[in-house]
1. Ranked by mean count of other Cβ atoms within 10 Å over residues 139-146, which of 1, 2 sits at the highest value?
2. With mean projected area of the Cα convex hull in nm² computed per structure, which member of 1, 2 shows the largest figure?
3. Looking just at FRET efficiency 1/(1 + (r/R0)^6) of positions 115 and 163 (r between Cβ atoms, R0 = 25 Å, to 0.05), which of the labels 1, 2 belongs to the structure with the highest value?
4. I have -12000 for helix-only ellipticity at 222 nm (-39500 (n - 2.57) for each DSSP H run of 4 or more, over all residues; to 500), calculated from one of the structures 1, 2. Which structure is it?
5. Taking relative contact order in percent (Cα under 8 Å, 6 or more apart) from the coordinates of each of 1, 2, which one would give 19?
Structure 1
Amino acid sequence: MRVLLAEDDPLLRQGIVDTLSRAAMTVDWVEDGPSTLRALRDASFDLLVLDLGLPLIDGLEVLKRLRADGNAIPVLILTARDRASERVRGLDAGADDYLGKPFDSAELLARLRALHRRQRGAAASPIVVGRVRLDPAAMLVRLDGRLVELPRREFALLQLLMEQAGRVLTHQSIIDKLYRWDEEVDSNAAQVHVHHLRKKLYPELIKTLRGVGYLVPKDAVSDAPT
């Protein structure tokens, strides 16, 4: 899941980035209204966490412009303006959820996961494909019932592929989801992550379409090991 965070408080921003990164989310951040609008025009994100008190163009105006342009990205407003009237204004302007400061990190993660599920039309968070069960909320992966430990990016890639089982994801779309703007990425990064997942799970789980990308077939099954 790739998240854009629009927050001008550096300490709070870093705390949110760290929290979301530990939950296998890829987080890019901006600190004012114009930068938020540019980022959403130039790149694809799954969710927007939006502070109302942004400099230059405030968050409420950013939200109104996004919706006027037809951008339907799920938006979680994050702000100290916690009066009922402010919540109503934000929701009426097109926000999908609202969380007042200060907030609990676990609640922030739960709300973002709920928005992401709602966007995908999924009712339940655990995903099962073939012999693999992935629980996004608990960040657990099981193969034939046995727990498999995965680093953050391998978990994020597996979740991405399993959520879109049957669809091909290009190399570039995978990189865009797994890495921030400011990170250097090796040209074979996606290939390396897929290789590790196949070794830890089973080879038939992820198919390669040469020159295109990867997919998890909806019937990604193999004989269980003896």
Structure 2
Amino acid sequence: MKTQASPADLSALERALGHSFRDRQLLVQATTHSAAGYGRAGAMDNERLEFLGDRVLGLVMAQFLMEKFPKSNEGELGPRQAMLVRRDALAEVARAIDLGAYLVLAAGDAAAGARNHPKFLADATEAVIAALYLDGGLAVAERFIRQSWAEQVGAVSKKPVEPKTALQEWAQGHGRPLPSYSVVRSGGVAHDPVFEVKVEVKGLEPARAEGSSKRAAEKAAALAMLRRLGVIQGEAQP
């Protein structure tokens, strides 16, 4: 694994992306984390590219899903898209092309293992998508997205289940009070918070789970309880 990336190191990444950049600086910017630019005159980081890449990914994924599931309505397509553009899905794509090896990071972040951290990888993936779009147009970005997400799109063929809604329906169907959620612990750092949430349903052992937000932790806890009950059908929405 590389410990530092520079413009000269990016030829292999270009091959993994399937695109030779006319403006290599776009790829340099896409792989440079904001913290690495502090104190460096003229340094460009990937935050603005993340913003654009998120929109490009959303557009391409929406069309991809409409083609893949021509009979699905908006209520079924939306949860599928949410699954495919979430942090873990982006990080999976990043790991497939070894994107973490090319990230330019602050020394502290690199030492803390940021090259394999889902947030850093997801943000960089969005930035790379934007770089592809700006350098080669929508067709280039779309080709990369469709190839990189093909397997994940195939895995969401079943109708998604929203865990909190499913657990609420299960409780009501069994004559029990609605589930209650409580934050057990919160921690982490400002850019990467961690919440641990406990969900309780009368007559059942509580379930706990962690997430990067209170909402995400609640969904994860509900999912854990549903799996324990053996009532999950289809894919769970994040």
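Where a number appears in this text, it was derived from the coordinates with a stated rule and is not lab data. Keep in mind that what you see is a predicted model, and the values were worked out from it rather than measured. Cβ atoms are built from the backbone, for glycine too; each structure is taken alone.
1. Max of mean count of other Cβ atoms within 10 Å over residues 139-146: 2.
2. 2
3. With respect to FRET efficiency 1/(1 + (r/R0)^6) of positions 115 and 163 (r between Cβ atoms, R0 = 25 Å, to 0.05), the highest-scoring structure among 1, 2 is 1.
4. Matching structure: 1.
5. Going label by label, the one that fits is 2.
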